[in-house]
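Following this line, the structures themselves.
Derivation of every value follows stated rules applied to the coordinates shown; laboratory data play no part. Note that the structure is a prediction, hence the values are computed from the model and not measured. Cβ atoms are built from the backbone, for glycine too; each structure is taken alone.
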Structure P
């Protein structure tokens, strides 16, 4: 009995201590949250005061093209077939087809009835590249002015930062993750959301600026000619897009179309919102989930007098997204994670043709496919401006030129043969070079302790190791 009484007494004391500790911890947690909210409020207040200070004028600049001279209008062609040395074919290892990685699709629709989080918020629905989006937001964000001046922009930040914007910010993050949105796709998503709410470009740019900044992107807004512009730091070069040098940093003008030449003088501020230091990225390390509206296309080509058929498919929604891409540095295209539909169609179809080949023969087969399955025309002739294409775009548009074929060939070599490949950029042309596992003859160079053999996807009928005559001794830049 005595032991039981002592045990119950100890247990009561322990429970009392635990209760007191829990209450103290809860009080501490509340104080921390209060301090954090106060800190965030202070940041927004200080930033608002910064926006109310004097804005400075800046003049736009832009880079027109990555090429020093115009690309050739007519392609050279190897008239006489050159066969691959038998010894090199024998020494070349057999192809090992890479297995596809599966992609898990996510459901996007948010159901209000399953959560009290969106209580008292206004709802809207819109389509983002055929993905149905349900969003809930504080209706207080609707009542802002679109005037293009610093006073109104400061008032916008001050007012929207006092709304229940965090719920909307959370939904933006969730959607971005589910769709694998890169920086440019996030910009497009927030802008389309803003345009759905406001139906006004100035207000849409201000709201996009606010949420990109809250996502820690280094963005600014500017005004001029009664318009409000969105500016962002980008982690590589863009061409045919106006930019401004502010405190030795380059800020590009963001437009949904991806094009913004010669904007001229604008007014903006020099300050940066605390912790918002990320540069907007156009890189695509993972597949963006725009996979509706699937279209098919059959490609045909000849390799040593035999005709081959290649079945392909692609998403028109992805093509529409790519059409907004500003012209970027070529490494963006060389290293993009392409769509599952491209893998399921073009890689599956080509793998059936090369599965019993050696790596060298397969590389030449894929080279001939890229050279002959697509019609050639320069971008200025087809579009009126330079437009590098992702591999899916080559299936959609009727023509392609040298860099497009280099990107496609790179995609095929890396995903079918698992060989190292680099881009080779001349003053007016882009080719590629492959690091084979066996000895291969032809034009080559050493790079990072590996021997790379030239492979030109634009030089019709040319095998691996054969460059166009004008580029045999020409200087070039390597693109990884």
Structure Q
């Protein structure tokens, strides 16, 4: 009888404490949603136990909402599970034709493997083209009679997700997949600015893009931030730049998405092979070759997938996410493409029993406003990855407070990796999804999604940080 009483008392006490902590967090949540700027917004939240999956706190957790960059959680998790942490993209360099007396009678061929890291600033930025040119010279080729053939035929020709908006695609975060992605598919535009209100001057672009035409409407401002926006498509070389940059700068650089990455790739490779002393008078063309007629000289391997995903989630690199999406299509269907990659992702989670009607994907990065996912679906992916053999690679790819895209979160409030999360933001959208280690030692999984809010991102971010701190302290 005494044991029964103790058991009943313990259960009652635990239930009381659980209800109390729920109430505290609920009050913090209500403080946030009742603010005038968020009263008409759509807000979804779910907090679950990472080990058991028990629902701790939720509101609108089954509503489809625009995720922005937290969609990268789904893309990167699927890539890790299907391709593996040690997976590497490979680019093949060789020729078709014959070599006699150090002369290649035929074409030099580059077969794309969809590598997003060639010349990337997120890695070494290594001069891979001169390295390849050296390998060609070492193979005994001193003269080439044909052309450089860029073969990207393992991938669909689509160069731009159709639901990306005009205001995004010209800017650095609008760089999209290309079979011959190089240098993050970006180019730098350097300005000189005078007094506030005066028109700025463009003093250089790098790398030099033949035929590039820029209409500059950027003016100098007292604002110390970069508020210049680039408009233009990947299909032409006309760019319009509007907005402001800080006043009184001798040099101030911004980055923009590169038009025709394959064209620039070819031109830079021509320069590289000439630099190592190879005689070449041909041109660069995009075409398909029969691999049966292809003789390989060198294979270039990317960094491992877990290294790529660390950069992808830590810095929220849209380009890397789009490449992973396309590569999933290639590895499963032998033809890489955005749509085939989306099918692979949906099928993967559906086969695991996930309700994939709660995931609507238009891209891999979250840049499309047509993406939609529920907070609950994201949490289930996070729970799956928490128990996965790839859990270490995945969780460590998410920034901690004070780092990466969580740099504005306090690492004093969330010390020693007690918060690891992916953020997502675009106009009137802000989301966070990840893991919290609470003061009790318990690990919780959370997703907070806010769509169509008024007010500033900074104010909302601060409100969400306070909400997450309440979760950390009380569970």
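Computed over structures P, Q, distance in nm of label points 7 Å out along Cα→Cβ at positions 210 and 282 reaches its largest value in P.
If distance in nm of label points 7 Å out along Cα→Cβ at positions 42 and 442 comes out at 6.5 when worked out from the coordinates, which of P, Q was used? Of the options listed, only P reproduces it. State the single structure among P, Q that was used to calculate distance in nm of label points 7 Å out along Cα→Cβ at positions 170 and 330, giving 4.7. Computing distance in nm of label points 7 Å out along Cα→Cβ at positions 170 and 330 on every structure in P, Q gives 4.7 only for P.
Comparison across structures P, Q (criterion: mean projected area of the Cα convex hull in nm²) gives the highest value for P.
For the structures shown (P, Q), FRET efficiency 1/(1 + (r/R0)^6) of positions 226 and 450 (r between Cβ atoms, R0 = 25 Å, to 0.05) is largest in Q. One of P, Q was used to compute mean projected area of the Cα convex hull in nm², for residues 306-401 alone, and the result was 6.8. Which label is that? Going label by label, the one that fits is P. For relative contact order in percent (Cα under 8 Å, 6 or more apart), the calculated result is 23, so let me know which of P, Q that is. Derived from the structure labelled Q.
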